[in-house]
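Listed below are the structures to be examined.
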Structure I
Amino acid sequence: MKHNIILIGFMGSGKTCVGEYLAKQLSYGFQDSDQLIEEKTRDSINHIFSRYGEEYFRNLETDLLKEMVPVLEKTVLSTGGGLPIRDENAAILKELGFVVFLKTSKETTINRLQGDSSRPLLQGDELEEKVERMLALRTPIYENTAHDVIVTDGRTVEEITELIMEAYKNIKN
């Protein structure tokens, strides 16, 4: 297994916050797939979704992962919430390293995402229904993709990081 930790999970699960802290603790690099796509396309995720659609964006994610396979090493990668829903992407994630699903309850997710206008799939009304529907679809995919599952509800970034580092150490041995 490559020496990378890949964080997957729903929007608002803490992938970026935990990923940045975890990378510092391990002296690893940190990358965020959404940020990399924005840099590469010189466009925002919201604009890509509205102009070209979700399928186009998912193709960008797949292309990015394929580019990472030969070069990503000693990196914590935070992924977009929908990235693992493609079977091809889930397989590539496992090839890239140790995959951790940051699992967050519907209630915590809604509290974290309320008023966040940066999430194209959650725009408009009925946030709770959208989150519930998407979690029902994505949670089994996250669970099947991950080597380990960490529940984030009621835990600090530091506590989550400790749990990930312990699991990662165990899998490397």
Structure II
Amino acid sequence: MTTTAYIGLGSNLGDKAGYLKKALELLDAAPGVRVKKVASFYRTGPLGVTGQDWFLNTVAEIETDLSPDDLLELLLDIEGKLGRVRTVRWGPRTLDLDLLLFGEEEIQSARLTVPHPRLAGRAFVLVPLAELAPDLVIPGHGPAATLATELAREQPVFFYCSPGK
């Protein structure tokens, strides 16, 4: 059975756009995954650990026949292939891939929480998500477009380029 899922992508080290594009290529080339749409790339201020370079962020809509756990493993594998080293939580990284939504499923396990637990409070995810699916409702929070508009007033999010550039 095929499921529509949304993946958040971010980078704030090195060739940020290059890391995002390579991650999208690897994701689309993976068995059981097809990238359907990719939002624009946005330049966003860091949250949590603020003394670091700004990020480039986007969101991809995919179709997959992988399980949520198998998709998570794929995302972690892609991060590793592109040099992700986990040292400081919310610190600098070549690549961050987050499973934001997996169909209508709500998942709570030791390894995975879906919808992503901080999704509704992050403009850097909601702005590109709302670009792809403005009417998408974030469970317990409301439409993505409404949330994105509200959060973008408080958290800096600037258009950078279309995903093909």
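Of structures I, II, which gives 17.1 when mean count of other Cβ atoms within 10 Å over residues 104-111 is computed from the coordinates?
Source structure for this number: I.
Of the structures labelled I, II, which one yields -17500 when helix-only ellipticity at 222 nm (-39500 (n - 2.57) for each DSSP H run of 4 or more, over all residues; to 500) is computed from its coordinates?
I
To which of I, II does the computed value 0.8 (distance in nm of label points 7 Å out along Cα→Cβ at positions 16 and 56) belong? Walk me through the numbers on the way to the answer.
Values: I: 2.2; II: 0.8.
Clearly, the read-out refers to II.
Taking FRET efficiency 1/(1 + (r/R0)^6) of positions 40 and 128 (r between Cβ atoms, R0 = 30 Å, to 0.05) as the quantity of interest, name the structure among I, II where it is greatest. Kindly include the intermediate steps, with their values, before the conclusion.
Details: I: 0.35; II: 1.00.
Top value of FRET efficiency 1/(1 + (r/R0)^6) of positions 40 and 128 (r between Cβ atoms, R0 = 30 Å, to 0.05) goes to structure II.
Given structures I, II, which gives the highest value for Kirkwood radius over Cα pairs in Å, for residues 32-79 alone?
Going through I, II one by one, Kirkwood radius over Cα pairs in Å, for residues 32-79 alone is largest in II.
Identify which of structures I, II gives the largest calculated value of mean count of other Cβ atoms within 10 Å over residues 8-15. Can you show the working numbers first?
Values: I: 24.6; II: 21.1.
Across I, II, mean count of other Cβ atoms within 10 Å over residues 8-15 peaks for I.
Ranked on relative contact order in percent (Cα under 8 Å, 6 or more apart), which label among I, II comes first with the largest value? Could you put the intermediate results ahead of the total?
Numbers: I: 36; II: 30.
By relative contact order in percent (Cα under 8 Å, 6 or more apart), the leading structure of I, II is I.
No value in this document is a laboratory result; all are computed from the given coordinates. All values derive from a computational prediction rather than experimental measurement. Cβ atoms are built from the backbone, for glycine too; each structure is taken alone.
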